[in-house]
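Scrolling down, you'll hit the structures one after another.
Any read-out appearing in this document is the output of simple, stated calculations on the displayed coordinates, not a laboratory observation. From a predicted model like this one, the values you see are computed outputs, not experimental measurements. Cβ atoms are built from the backbone, for glycine too; each structure is taken alone.
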Structure I
Amino acid sequence: MIPTMIVFGLVFGRWWKLAIAVGAVLWPTILVFTGVIGVVDVLGAAALGALNTAVGVAVHQVALWLVRSIRRDRPTLSSS
C-alpha cells in the first residue's frame with residue numbers, strides 16, 4: 001500500500017505543496033473507508049501518507065532538477 005502514495009507523489013510532484021497536503025488527507029480517507037483503520041488512527045495514517053507522498057515528490061523534484069541542469073548545460077546549435 002505504501003507505493004500507492006509514493007507513485008502519487010511521483011505523478012503530482014510538480015505541485016509538491018498541494019500533493020503532500022492531498023496525500024495527508026487522501027491516504028487516511030482511503031484507509032478509513034476501506035475499513036483498514038479506525039477513526040482513532042487517522043492522525044498516524046495522515047503523517048505516513050504525507051511522508052510517503054513527500055518521498056515521491058522528492059524523487060520527482062530531483063529528476064526535474066537533473067533534466068533542467070542537463071538542458072542548461074547543453075550547447076545550443078546556432079544556425080549561421
Structure II
Amino acid sequence: MCNDRLSTGPKFTKKEVDYKDSDDPKVHRCGICQYHLHCPGTDKMKCAIVEGEIYDEDACKLFTIDLIEGALYPEPKSHDR
C-alpha cells in the first residue's frame with residue numbers, strides 16, 4: 001500500500017541503479033535523498049523510485065540530495081540488518 005502512494009509508475013531494480021553500501025554516507029546516502037520518503041501512517045521509509053527495502057546508509061546512482069534532511073541528519077541512522 002505504501003509503495004502505491006509513492007510511485008506513479010514502475011520502479012527501478014536495485015541492480016539497475018547500482019544500489020549498495022555508500023562509500024561516503026555523510027555526503028551520499030539514501031537517508032538524505034529526496035526520493036527516500038516517509039510512508040504515510042507508519043514509521044517506515046520507502047524509496048519512490050527503487051524497489052525493495054532501502055537502508056539509510058546505502059546509496060545508488062540516482063541519489064539527489066534533500067538539503068534539509070542533509071542538514072538535520074548529518075550522520076546515518078544506525079540499524080540492524
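Looking just at distance in nm of label points 7 Å out along Cα→Cβ at positions 47 and 63, which of the labels I, II belongs to the structure with the highest value?
Details: I: 2.9; II: 1.2.
Going through I, II one by one, distance in nm of label points 7 Å out along Cα→Cβ at positions 47 and 63 peaks for structure I.
If helix-only ellipticity at 222 nm (-39500 (n - 2.57) for each DSSP H run of 4 or more, over all residues; to 500) is calculated from each of I, II, which structure is the one that comes out at -3000?
Here the read-out was taken from II.
Among the shown structures I, II, from which was the value 42 of relative contact order in percent (Cα under 8 Å, 6 or more apart) calculated?
Details: I: 42; II: 38.
Computing relative contact order in percent (Cα under 8 Å, 6 or more apart) on every structure in I, II gives 42 only for I.
To test your reading of the models, identify which of I, II gives -0.37, -0.51, -1.03, -1.08 for log10 I(q)/I(0) by the Debye sum over Cα atoms at q = 0.11, 0.14, 0.25, 0.26 Å⁻¹ when calculated.
It traces back to I.
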